[in-house]
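Please treat every number below as a calculation from the coordinates, not as lab data. Just so you know, these numbers come straight off a predicted model, no measurement behind them. Cβ atoms are built from the backbone, for glycine too; each structure is taken alone.
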Structure P
Amino acid sequence: MRHTTINDIARQLQLSPSTVSRALRDHPDISRVTKEKVLALAAATNYQPNLIAQSLQTRRSNNIGVIVPEIRNTFFSTVISGIEEVAYEAGYTIMVCQSNDTYEREVVNTRALAANRVAGLLVSTSQETVDFAHFRVLMDQGIPVVLFDRVAEDLAVSKVIVDDFDGAYAAVAHLIVTGRRRIAHLAGSPLLYVSRKRCEGWQAALRDHGLSVPEEYLVRGGCHEEDGRRGMQRLLALPERPDAVFCINDPVAIGAFLCLREQGVAIPGEVALVGFSNNPNTALVTPRLTTVNQPAFDIGRQAALLLLQHFSGEQAVAPQTIVLKTELIIREST
């Protein structure tokens, strides 16, 4: 079915197409009477703007690019839902890519989205990323970038994060209150901001409660289930096993949980376990896992709202950082 165009409206009202176009955009040079005639006819004929033509004129589309480490992770899929809700309400669609937690693929994703003339980019960086030149290239081209969850401290862009330090501190303090004294940490890559902050929270809670921070109780790895399995195997092989483990995130906690089960180690009798994110899987295992809740949907919404601010006017928007609170969810694993 053929759609009404600006030229059709211009012909019927005996106006120039440029006048109709400016009337539809509420241009101040167009009289109120003309605007009302144009809008009335547009509504009556079900006029739909040609978004493709608009994107060719502006060199930008009505798409927002999103890059996450992995889509299957419930945390990131929930963040994407929050982004999509805000984007849809504002007339944008999203294009989602996953970096598979590799720098190389993140760069490829960034270039592909730029080639599609996205209006802006929302990114949670890979655990390998230390060079952010690929984002600076987009920013130099006038494409705004907003980071969420996994962010770059030295990149002058808006960011949405949670209070990772406070969340980790609360989790470890809870373990101490329940009588645990040998508390290990399955950490992520030290390159990640979230990993460093959660590790700092673990260390601070131990020190504030007069407990030591044994070097062998800090096991660094990745952010996936297999990293939790490997890390827990290392901890179980120590001469003095920990009696509790705080994990960088829930996938790692699930991997650690499976390792403990396979080794016949009682949870929480012999080893208590805490994750981070509040992945739904943590409530499906037995015993259910204690975790730190991140408001994933709200992280996505806030990140999208920050990006939309860059589209709202001609003046540059100063970078800002939104820090959301976490909540400790206490369950049977502690």
Structure Q
Amino acid sequence: MYLTAAGVGTIGLVDFDVVDDSNLQRQVLFTRDDIGVPKVLAAKKRLEALNPYVKFIPYQVGLTSDNAMDIIKDYDVVADGTDNFPTRYLVNDACVLLGKVNVYASIYRFEGQATVFNYKNKQGELGPNYRDLFPTPPPPGLVPSCSEGGVLGVLPGIMGSIQASEVIKVISGVGEPLSGRLYLFDASSFETRTLKIKRRKDNPLNGENPTQTGLIDYQQFCGMDFHEDSNHEKKPIKSINVKELNDLMQQKANFQLIDVRETYEYDIANLQGVLIPKGEVAQHLSKIAKDKQVVVHCRSGKRSADVIELLQDKYGFENLYNLEGGILAWAKQIDHSMPTY
């Protein structure tokens, strides 16, 4: 919105999703009238009303190794606001290979960080990129997404405004961009820090001995697919909705309920299930019954689906059911007083 108001000539919008009511808490570009509408189309309509002299190009697709180079090559600066590690590495690598500046920001709960990657200063010195800051991704499931871990609603706006400021500095040549510096903001304590980042000699893209000359499979790189055999057929995940779970509870049926969220989430709201955080499931297999129906849930249904996939494919469980929509669906359809933080 600020880049549009500033009069940036052409803005490309990349997103495959549609507007959901859960987005409105933090994505102020949208209103309730946009629910169910593709995000890029809703954004284009809203932004054109703000400044009709800016050209908007919507890409209603997920950014992948197959299309990233074609989309990014026509732009001067990329503003990365993605929320997962495979796409962050993908955006970074495409920007480095194409020689584009990458203005980066990310958020988690009360914390945000921002920097400018792959920026060449007036002296011709090239700054660091994402792989200099994070050479390898964290283990899968270690860092929950915003929908899973929660985020203070105003934080995306704060970090997005910082991104917009950095983009304007880069394209106007005014000021000193955050290249080589990582800005950290903690909204809970209102403390900030700025850390120095340096280029790494072992960077596979532009270090002393580059080994990567193109885009790769980022899902595999980030460990999102644990199957060694790519031809291995995954077992289908069975599911149950919150009304069916409520019936089981009312009937006092013989089943087990497993909660794979974190302890702090369980303390806020729970269904009195057995708490086994996602990252600890492999260490507590003995707690999960194999002789009766087991319902696994998290906040939205994503983490629990990942856990079931792991337990089925790696440990042979066949009695698992994923709770569709998780705690969010329970609060919306069964217990309206339940906090969803």
Structure R
Amino acid sequence: MLSVFPIDLKSDTVTKPSAAMRKIMSEAEVGDDVYGEDPTVALLERTAAKLLGKEAALYVTSGTQGNLVSLLTHCVRGDGALVGKDCHILNYEGGGLAVLGGIVPLQVDDAKSLPSIEALELATPAKGNVHYAQAKLLCVENTHNRGGGHASTPQEVALRVEWAHKNGLSVHMDGARLFNATVALGVTPAEMTKGVDSVQICLSKGLGAPMGSLICASRDFIDRARYWRKKVGGGLRQAGIVAAAGLYALENNISRLKDDHDNAALIKDELQKGGLRISEVARPTNMVYFSAKSEAEADKLLAACRTREVIFNKTAPDTFRLATHLDVTREQAETAATVIVEEYRKLG
């Protein structure tokens, strides 16, 4: 019998292409995408745009590049972008919006979900006041990583979009894990992105592709974004090989995200029974955040679990995140929960 170990729960980015995905990649028709000659990239872009209810799409190398290119397309130097204080764009993308775009991050209390209208109004500088960078863009994140994988509803998104458009702002959605939200809520991707001016979706997380993200928006926006992709070094050549993996992911790996959600729920329940402190999430997806009693205890638990080949990371001195994905089976989820509880109890 094959061992269930190692069990890697540190992120859903650790997935590896399946045999079926690798076969599709090996057979992909390719061409030079900078010249618009890669048919597989073109098909991926059309497929994604249709899925998200947008006119066009642009294939980029990563979610971070997708967000950066989107913000550079929306804003000019000195413009302000409303970003949640816990959002990925602000915390985990190297400050690219400011460093490369001269875009001023206007931080909003996002309550690890979507910011309230009151919070948005509080964070938006007064129009016409020369002392402040003027808000040009609102960024929202769905699902919300730091929010424990919280899924926001189309209605909640629409409320913020309506507010933004009423106040002359465009809206960009960081939808790196958008399909986790749509599967959890039982809605279509187009319903979730209705009204947003641009959205970035990631193919290399729970969908299992080895790389790549897509920006979906209007045709005019994508035409302008293509220039920005080139400016930040993202011109692609025979990218159909990896674009084929993205097509396979969109066609085969969306509905199965429910398995990841179910496995995360199983782990959460077992850890809770074992006495660990769980961060509750209103609408959870594929993540479990939990805490030890102290930083010292957290370090010991992390090391003990890694010795037993159950791998995860800390997100704070005393807090951990587990992320389920397509390379974690039900058996592995059960085993991981058992190991964590056993090692926690050893700590007394």
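One of P, Q, R was used to compute semi-axes √(5λ) of the Cα gyration tensor in Å, for residues 19-210 alone, and the result was 27, 21, 18. Which label is that?
Structure of origin is Q.
Can you tell which of P, Q, R yields 0.9 when distance in nm of label points 7 Å out along Cα→Cβ at positions 75 and 291 is derived from it?
Structure of origin is P.
Given a value of 6.7 for distance in nm of label points 7 Å out along Cα→Cβ at positions 123 and 243, calculated from one of P, Q, R, which structure does it belong to? Present the calculation step by step, with values, prior to reporting the outcome.
On the way: P: 4.5; Q: 6.7; R: 3.5.
Label of the originating structure: Q.
Comparing structures P, Q, R by relative contact order in percent (Cα under 8 Å, 6 or more apart), which one has the largest value?
R
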